[in-house]
Structure I
Amino acid sequence: MTSEALYKLRFPIGSFHTPESISKAMITTWINEIEAFPKAVAAITEHLSVDQLNWIYRPDGWTIKQVVHHCADSHMNCIIRFKLALTENTPTIRPYYENRWAELSDGTYNDLTDTLSLLHGLHAKLGRLMRQLSDEDLKREFIHPEHGKRFRLDETIGIYAWHSNHHLAHIKQAIVYKGAFKM
């Protein structure tokens, strides 16, 4: 498989690029996408068998169930990052080893019920918080030591909307390939 084909499997919707200017309309669209994500994941995974939940979306990728569990882990970190940035002056957030987390027992569990429930509540809470941010709040930043840079909250809303759509595309991709990729 070519490196271009592997890139497309890894980033089926492309990578996130921060717009030069972020409008209120963009933020509203991104928040809508974040709020819609749990329902979309539930709809696409609700009738999958355990065998199908173990399909991976690309060579050396995660299983469908790991992707779903990862999104809950990642988006829990998202709300914590937002709250830190809103209550502290440019805090340095704590990164985590997402690949290691994906291998823990809760990341490989075959039943998605609890994780989907968590995603529904978490994304409702995220949406509520994000919709109440003032223009000043949206300019607040946190430092991500893994990337060695500052992230503004308006940009971070876009990143998590992209992240949601990125992993939804991974789930769809795994279903299209019907277990063709092996771990």
Structure II
Amino acid sequence: MSKSNRTQIILGILLVLVGVWFVAVRQIPALKPFSNLQLDWPIYVIGAGTVILIVGLATGEPRMAIPASIVAGVGGILYYQNLNNDWESWLFLWTLIPGFVGVGNILAGLLGDDTRHSLGRGINLIVISAVLFLIFAAIFKRLNFLGDYGVPALLIFFGLYIIGRGLLRSRGNNNLGG
């Protein structure tokens, strides 16, 4: 399936789902409370990310999923901070932004933009973001629910994962050259 066909299909599915939701809200009275949610300002940031994604799908540009994921992800952070009045959490939550780029890469790959390369790059960015998040959240003592050894154990796990990937990659390169 070509890239433009895939993006058109996904855009069509999104539009159908939104249309079905509007019909369902009008026809099923029990759904009305869910349609009248109070929208805090961070929801508009998430909505802007959604609009960027839809524009990308409509124009056949799957790489628009990357800025869409960044904007929607930052909107999610702002929503959490606004909901909990936890503005100090920006000290470590910024480390999630490379992960949002990774999610955008994965979406772009699934939408038809050099799928294998985009998926690999996206996963790498998510792992990097997770490691940075753990380090900074641990520094600022925000991961108390993991106990005394949870963060070090996760960092050791990610370190071993990265070492293993490096060893497997170098072994694969040696086999190709010999």
> Where is FRET efficiency 1/(1 + (r/R0)^6) of positions 26 and 154 (r between Cβ atoms, R0 = 35 Å, to 0.05) largest, in which of I, II?
Replying inline: I
> Any idea which of I, II comes out highest on mean count of other Cβ atoms within 10 Å over residues 82-89?
Replying inline: I
> Comparing distance in nm of label points 7 Å out along Cα→Cβ at positions 50 and 170 across I, II, which is largest?
Replying inline: II
> Upon calculation of relative contact order in percent (Cα under 8 Å, 6 or more apart) from the atomic coordinates, which of the structures I, II produces 18?
Replying inline: II
> Between structures I, II, where is Kirkwood radius over Cα pairs in Å highest?
Replying inline: II
> When you work out FRET efficiency 1/(1 + (r/R0)^6) of positions 10 and 114 (r between Cβ atoms, R0 = 25 Å, to 0.05) for each of the structures I, II, which one comes out largest?
Replying inline: II
> A value of -26500 was computed for helix-only ellipticity at 222 nm (-39500 (n - 2.57) for each DSSP H run of 4 or more, over all residues; to 500); which of I, II is the source structure?
Replying inline: II
> From which structure (I, II) was volume of the Cα convex hull per residue in Å³, for residues 98-161 alone calculated, if the value obtained is 97?
Replying inline: I
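Only the coordinates and a few stated rules stand behind these numbers; no lab work does. Predicted, not measured: the structure shown is a model, and the values here were computed from it. Cβ atoms are built from the backbone, for glycine too; each structure is taken alone.
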